[in-house]
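In what follows, structures are represented as structure tokens.
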Structure I
Amino acid sequence: MRLSLCMIVKDEAFFIEECLASAAPFVDEVVVVDTGSTDGTREIAERYAGKVLDFEWIDDFSAARNIGLAAATGDWILVLDADERIAAEDYPKLREAMSTSEFDGYYLIQRNYSDEELQLNWIAVTEPDEWSGPWTGYTENPILRLFRRNEFIGYEGSIHEIVDGTISGPARGTLDLPIHHYVDANPARSRLERASGYLVLMDRLLEERDDGRIYGIAGSTALNASKDYAKAASYFRRAAELGYESLRSLEGAAEAAYRGGNYGEAQDLYRRLYDDGHRTASLCLNLANLAVRSGDKPRGAQLLEECLSLGGMGPQTDETIRRNIEFLSA
């Protein structure tokens, strides 16, 4: 079985050589679609890729992705972005998965490294390694990035494009295999700068149709990048109304309300989630802070203990939490 790596890029000279150098030895073909680079990205790609194609940008990520898929010749396709890596020891697992006749595509686990301990569903790095590097934690997102090359399988959606809808549910498998994603590693391209462009495209798309997934992504972008908490809360609420990861979306709305200082709304949402049995470390931490604000110290201490039992928020924050538990329990 032959494996093609397909990528779309624009001005990724900071990342792309390391990405291609790490991936090229383990794939049979590299196809790179360049959407208008001016920083030497194309020249770097030509050293590793058998095919480097030019694509005139039309505000449509799927259109660019599908150009690369059409040019690929492998039996299976792996999709990576320039700021992503897969460990050398994990490529044999991809090859093994490709040998099955049961699935047409696989979700991998995109591990998004950052230092933002308060980010929704953030996981602390307890044992730093070569992949975590200087980052103190990460969030995880299942993403379908390995699939058969098939004329009926392709990307849909002009932004935050996915192939999921072109592969039937029973034909989608999951691999417990991380894609290491370094979204914040380039100091010359801030998260806010990237997010502003994405939000413009997402707003345009949402004017055309209600899409819970895009509302959820827009909520996360507004919450963590542009810091527009009111907009983030409204996006997350709409995502929940449309049935997109309802518990996670409602927690996003609560987080946005909390960060924006709308403590009444945040408390109502957090209590609703907690009473329904939904638990995350960040939910318990924020609900503890709200309990202390209302004068209920024992409840605050109990929730902080629960926060730690769920994995905590990272070494520094966890130490502060322990001190606060001692204070509240005195």
Structure II
Amino acid sequence: MWNCRGARKKNTGNFLRHLVACNEVGLVGLVETKVEEISRLEVDRLVGREWDFFHHPAVGRSGGLLLAWRRDILKVEVVVATDQCVIGQVVLPSLVRWNVALVYGHKDYHVRRQLWETLGSVLSPDVPTIAGGDFNCCISQDEKKGGKRFRLSAGAQEMMTALSQLDLHDLGFSGPRYTWSNNKEGASRIWVHLDRILINSDGLKLAPFASVKHLNCLASDHCPLLLQLGLEQRHPSPKWLRFEDIWTSFPASWRVVSKAWERLDVGNPVEVVNLKCRRTLRALHFWSKHKIRDLGVRKKDLEERIEQLQQDDCSVWGLMPEQDAELRTAVAEFHSTLARLST
């Protein structure tokens, strides 16, 4: 789940496809899409062709919520959609049904009360539930650094009460401590933990090893949040050429397939199809080996350096000028690398 601050930005699509491919994501929630309508073609460019989606429109260029899911893995039925949340019933491959709420809380706590009322009227305590997104509220001094001193306002108290009544629990997290920054320099910089993913008691019983990770803050001023319901599984590397799902996340692979498939072959139709499939698989394999591997190593190195600089940024009052320049350069090169992977 991620406050992307604009779904039509090129960096948003490149970064989102990178996250989906690297983490084997099956469901994505985006808030602040800033678009009134989003087409099937735009969703294909964002996450891939095998995804279904539901979009609640923005008002002008404010708000907008997009819930997307892999149709071959999940079945989703949207139950409620408002400016502050989209709630759907998700059926996993194990046939277990979950409630999933994508949240974009209003900054005004008077308006945010409508969010708590909607969640309370729709979510059932007897159904495993996940609620996540940008709540636009922090509830302790530990969740804020910089700016005015934190005070337990009426909005924060209402949020704490609502989460308790809804039986929604914070799992803790790994990764960056704060999920949003105003990106100002020096002592004017503010960091706040605004984004979170919560699970109810029934969900914790079904997924006791669930974990939340705050990913690097790139392509937006908010960190994406990754929820894993179980232990990480490591798949043995294949000993023969095998189609990799990750290839479909790169639009460049579509041209590789098209070029290999369009070559003229003659003979028995069945043999022709088999020949085209073998040739296309080899083409994808070598394209991946020579292009994705080299760029992938560079991307990983940049990601690790950016993470280190962002951690340094949070541990002190801003970075030194030369470090800040290095961070900006690394972020720009990271997005350039993602763009090359997409082309």
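Upon calculation of mean count of other Cβ atoms within 10 Å over residues 277-284 from the atomic coordinates, which of the structures I, II produces 15.2? Present the calculation step by step, with values, prior to reporting the outcome.
Working: I: 18.5; II: 15.2.
The value was obtained from structure II.
Identify the structure, out of I, II, from whose coordinates distance in nm of label points 7 Å out along Cα→Cβ at positions 77 and 285 was calculated to give 4.4.
Attributed to the structure labelled II.
Between I, II, which one scores greatest on mean count of other Cβ atoms within 10 Å over residues 197-204? Display every interim value, and only then the final one.
Numbers: I: 15.6; II: 20.1.
Structure II gives the largest value of mean count of other Cβ atoms within 10 Å over residues 197-204 among I, II.
Laboratory data are not the source of any read-out in this text; all were calculated from the coordinates shown. It should be emphasised that the depicted structure is a prediction, and the values quoted were computed from it without experimental measurement. Cβ atoms are built from the backbone, for glycine too; each structure is taken alone.
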